[in-house]
Structures are given as C-alpha cells and as structure tokens.
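**Student:** Following this line, the structures themselves.
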Structure P
C-alpha cells in the first residue's frame, strides 16, 4: 500500500516536472499567460477565463464569479496557486499584479420598471395617461442585472392601489434566463399629475403674456383642479385680470383679452352707414378689450355714446348692432355732430 502511494507520487512529480519543462520550451506566444481582465458568463470562473493557452485544464472551475454586473479583482498569487493545483505551472504573468473579473449581465433600467407600473395603474385605475403618473418607490430603484441570455421585458403580475393614500404594492416579473422569470415585490406612491402653466415672475394686471412669462410645471391633479392653463397657447396674448404670483398655477378665469383702450384715452370713433364711414376724435370713459362695449365722449358734440372696441384706440359707433369697420376707411365725411 505504502509502496503504491510512493510510486503514484513519484509519477505525479515526473509528469509535473515534464509539463513544466515542456511549458518552458514553448514560444512566448504559446505559453500560458495571465490575462489582466476577464468577462465571465455564468457564476463560475474557470482557468481558461483567466489564463490564455490554458490547454486541457481551461474548463476547470477555480473561483466563484462576482454577482451579475459586479466587478472584482483576484491577486496574481491567488490565481497561480489555484491553477498550480491542477498541474498548470510556468504561467507568464508579465506585469499583471491582479486580474479584474467582471460578471456579464443584461441591464434593466429603473425607468423600465417604472413604465411597467405606470401603464398598469393607468389601465386598472382612473389615473389618466401613464405619462402623467408620477411614481415614487419606497426604496431607491437601481438598475437590475440579469443573465445576458434573459429575453423579454419586466411586467406587472399583480398591483393593488389605494385611491385615497396613493400607495401601491406590486409584484413585478423580471426575465431571469431562457424561459425563466423571477418575481420582485415593490411598493410606493403614485400620483396623477397634470402639466400646468405657472407665472415665471410677478405679473401685473393688463400685461400681455408672452412665452417667456410662463413656466410649465407638473403638479398633482388633485391640487390644481380642472380650470388651469395646460399649454402656453392658452395664455400667450392674453392678460391677467389681476396680478399673477410667481410659481402659482394660472387659471383660465384669471386671464382676459388685453385692453386695447385705456380709460381717458383719446380714441378714434368710427361711425359707419352704408356707403359712408365717419371718423371722429373721442375720449374713452372706460377701458376695455376687443369686443367690449364702452362709453365714449364725442369731443365735437360733447355727447356720451356707446361703442364697441374694434382695435387699439378704435371704437365703432352704430345705430344698431355695431359693425367692425376696416382700418382702411373710405367714404365721405359727414356732419361730425351726427348722433
């Protein structure tokens, strides 16, 4: 028995020595060489992953791989010790001091999980479009790493939502490999929102709004109501009925057509009958926007009349329903004291 063990040991020494001598005689390009870095598929690191030209021992496992998507390092001494146990010696390490090992993975970004949740909430509850639902998870959502071979997208297997508190709990199925999925549990809050126009600064009454005066912000739908301005086109060209505060959502009832005539302003009175247009200087007793009916003073007759504002500083006077006169007035001038 002892003699057999000694013979076997002697044979192993001879084989190892012969292998070492054989490796030493190989050209540098064919010698086993340590790789400075390696990308691993699967949870096992094999000799061939770390050593170039490892030969018949290339598929032998020696370490556990990092977690999916993670990177770790292995000291050269540890690699050489591990491969020596399997008869691989004389490895050329060059100037490598440690091997960087990365576990390959496919990444599923956090926004894909969020999209799956918002679409499910939109379909099952009255929260509006998924793009208008803001989700806040109970814990920070990070990129999820799965096997590179995993196909498919995350999907919501089940979700419960409390309309009062806005809290939800969901089971999300994540692709884990060919034909396999794994489930994760998530919770958080979901809020239905709407994009609203807010004042970029304090704006006084009557100032005609421009794009630069507005900032579009997303607010909770339950906080702003249904009469808010939801696009710049609804506000640009109008003016506040009163002052607008910076940062506050603007409501439709707070806006009006801008005043085209100011109180006590000198205006042009336009009096029109078939074939004749008369223009007279007058004075506005009150201000107003286009289409407003205001009192004006005919400065020649000193009579107060009613007219309709038809443009900046222009008021149409008519016996019946006022007609809007053209800016290019034509016809004859008649008695300026008409009416």
Structure Q
C-alpha cells in the first residue's frame, strides 16, 4: 500500500489528507467548516433513523475524498483511512470508549474501531478513540501528541499546549500522559465577539481574525493575571466608550484576556519544558504570551501541520494496517 488517508474531524472543522505510507508526506488535502458539531446538528434535523447515522457522516468524508480524486485525477478506491477527533464521540457516528490514563505517548494500547468497506464507501476505515481523565476528556489531540514526539525521545516532565476551540494542556511524565485540562478559550472568544454586548466593541483587523496588535494583546494578558476575568472582560466595552482602544485593538485586547486567563494556570506548573503545538496563526500570540509569562522556562515551538498524519502513520504501523 503506497497511500493512506488521514482525517482529523474536530468540533468545528474537517480536514483530510492523502499521504505516503512510507514517511507520512502529504500529497494533497481538503478542509471545510463541516465539523462534527455542524454535521451532528444537520443529522438531528434530517429526520433519518439512527441506523442511517453512520452513512450520513460517511457521506461527508466520501465527498471530500472525491474532491481529492478530482485534484489528483486518480481513483483512491481501496485506500485505507484513519479518522481521529470527535467522530468517535457521542456526537459522531461511532461512540468508542475513551482510553484511560496513564496513556503511553507512542500510541500503544490506544483503542480503535474498524469499519469494513462497503459498495458505497470502498475504504478500510479505522476510527481512533480519545483520552479520559478524572474530570476531563479529549479526542484528536492524543493522535497529534503521538505524531509530535520524535522517535526515541524521552519526555521526562513536560507540558504540551494545543490551542484551539477547546485548548488542551497535556502533562507528560516519563513518556506517559498523566493528566490534561481543557480550556474553552476559542469557543468563548467566538461567543463574546459574535453574540455578546462586546460584539459592537471589537472587529478583526483588515478582515483577518489573526492579525492583531501584539502590544495591546499583551495588555490583555497582563490584565488577566492581575484582575478578575469577568470584570476585565467588561473593560472591552469601556475601552471603546472611553476611547482607550479602537475596535481592532480591542479585538486583540480581548484575545489577550482569554489566552492570559488560560495560561495563568501554568504559573505553578512544575514542568521542565512547555511545548506549544500549533499550526493556527493564533499560535504566535500564545508564543508571545508564554515568552513573557515564563522567561525562565524552556519553551519549544512545535508545528502541528502534519502531526495528525504522523500520529495516524505511527498507529497504523503499530496495528500493522499497512502491508
């Protein structure tokens, strides 16, 4: 087998890539805003029976595979696919039990479900489960984490941060995930800027949600450390009323407040290294905040552009999926 398909199906986005089985090199990719939350809502409104649920979701995957086939001018029939993320959740199309902690970062013992190919979907399909802590869960980041760790590298005591809609802080000791926390940073930011009274006090710079003023952003980070977040958020409103910041600057200030509140939890962390894993442009702001907040800590910047693909490749080799 020369190729495989790697699908990262998150809450708010869908990504699928065609990659080589020898090294995980990506040939082509497709992405959309058809995250599990949107597809689940569409499913609920569809009126279909529960027995048709899996097919409803698989149709989304199939459509994107067809798009890749058109780009490549080749058939991908029979090419295996690995899917991680929210596809294995109660909102997805197959509910798989979570892996418990401690969890080995090489991917061994990970729970995975196999779905046999059909005439409508001619692909061997493996769906990867997530992780469960005492009071937290995650799906998708465990595969990214497996893909981030270099071969034979020993993680003694480190934290891995995955920014996003639901940002994750994963604590790894002696090559095992021992705990993690979820922060609803991205979702709260979206709610505040689109549906709260603050929506009239902020706007992205030049249409880009990621192009914000670093100086004002850091003012928000510092205010998050020194004041109550619920009070500090209302300053976004008064910043506009009193002409302290304009709307685009306020956008950055609010981002700084929320990211600062998230990273505030790390002030007492004992980890020797903080790893920032990101592919989003917003990662530069996390990086700036970490450098300012933790000048004595070693901070590593890890690209996650193909972390899921490499994670899937490692898991596939463990399971001997490729022959």
Structure R
C-alpha cells in the first residue's frame, strides 16, 4: 500500500518497477478521516509513506493500526514526521499526537529530494532551529518545577542546533550537505526526544504559536515556515537573540516572514494577541513556557511585527 499525493507519486512511480496493490491519495489529517480510511482499505503487509509530512503520518497511522512493515520515502525534507514515532492528527481543529510507530526504513534519495521546489526543503530546518526557543522554555519550566530537566540532553540538543546553524548556507543551497544537515539533525533530535520521553528538547512556545494560528484561522500553511515565524516572534518575547536567529533563518532561505509564507498581517497580530490566552485555555494541549512568565502586550506585538516585515 502506498500513501502519497499526486506530485510526489508522479516522481517516484517513474523510478520503481512495481505498482502498489493499493494507492491512496492523502486528503486531510483529521482523526475521523484517518479512522474511516483505515477501516476501508484492503489488507496489506507493507505500507509506504511517499511525499511529505501528511503522507508520512497517514502511512504511520495505517501501519500502527495493522502492525505491518513501514517504509518511508521523503520527497521533501520539510518536516521530521518520517523519523518520529507519534502520528500527528487534528482533532477539533487542534493538533494532537497519538500512538507510537517507528519506520522500518527511511530511504533518502538526494536526486529525488532536490527535484522539489527549494523552498519546501529549506523549511525543514525550522523543526531544528526551534531548539533555540525550546531550550529557553525548557529551562523556564524546570525552574518553575513544571518539567524535568536533563543537562546532558539539553547540551546535545544545543550541539545539534549548532551543527544546523553551521550548515545554514548549504541548507539554503539545498545541496547534499544541506540535506544531510537536516536529515542528520532530525535523527539526533528524535533520538534526544525519545531518550527524554517528550518533545521538550525541540518543541517550545514557537510551536504553540503555530497551534494557535491554525486553531484560530483553520488554515494550514507550510509547517516549517510557520514554525520559523514562531521562532522569531517568541525569541523576542524571551529576549533570546532574535536578530541572531533571524539572520540564521535568512541564510537558510527559510520563508519565515508572513509576506513570504502566506500569513496575513491581521492573522499575525491576532495570533500574537491571543497566544497567552491559548496557553491558559488549553493547558493540557500546551506546556509551560515563556507564555507563563511574560504577557505579549501591544508594544511587543508591534516590535515582533516590525521585525517580521
């Protein structure tokens, strides 16, 4: 069985000598859709996820339910879903992570990945650069007694971040070295999160920015680019070298500015104004961060918006 989308499948089918017994084109990632899909698909022994994050998570959901072999073929490296064990689904307009399933194989084909528009591959650096804001939030949570802190894992996460920063220009060129930096970074980041038992080493308030944006707008812009917007915005709130991390994202070619990734100015302002309230209203779906220690006021909204213009 292959879970994919039209564009990646058009690329891959020219390179494989076989036809799948079942070909499923991914539509959306709501839990209802995935449950209905799994209930109606034919039996299979191997499921392939070919494409980006939605194809990966759909394949993971099917493999998890059927306990079958899982093979991942990323055609873009925009998200780390090919390497993580949880399945990202949407319930009532909000992202939830469910279950546990690991890929048996992740097949990385440089030529295939480089056929994608460079923008989508550059977006993959965001789920690694998020370590910049995530580590800050993790320390805050630990100081408040809201999270267990592991100095060794935090140090290794920082080293992972440094390697990605060092490769920023290669990532911007989408060279083999740039692809390696993202792939190797994903592997290390996922390993650290698995050792810790949670996403604290790489997920902080910048991801809450994304979740609030999607909840309020019901729009799903490219994940990595939204994370990039969140990284800059929350580094301002944290007073955590926002200009420095912005320069790195520029070198990576990440479309983190709203004018480049499709977010409107009104959406940006609304997401920022309601971010503290999102954390308070949905504590079980969020986590302790700078949003618990700092209020985003109108002056800060203005500073962030100017920095993203």
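**Student:** Quick check: -16500 is what I get for helix-only ellipticity at 222 nm (-39500 (n - 2.57) for each DSSP H run of 4 or more, over all residues; to 500), calculated from one of P, Q, R. Which structure matches?
**Tutor:** R
**Student:** Can you say which of P, Q, R returns 4.3 when mean projected area of the Cα convex hull in nm², for residues 42-89 alone is computed?
**Tutor:** The correct label is Q.
**Student:** Here's a follow-up. Work out Kirkwood radius over Cα pairs in Å for each of structures P, Q, R, then name the structure with the largest result.
**Tutor:** Working: P: 28.7; Q: 20.9; R: 19.7.
When Kirkwood radius over Cα pairs in Å is computed for each of P, Q, R, structure P gives the biggest number.
Bear in mind that the values in this text are calculations on the coordinates, not laboratory data. Computed from a predicted structure; not experimentally measured.
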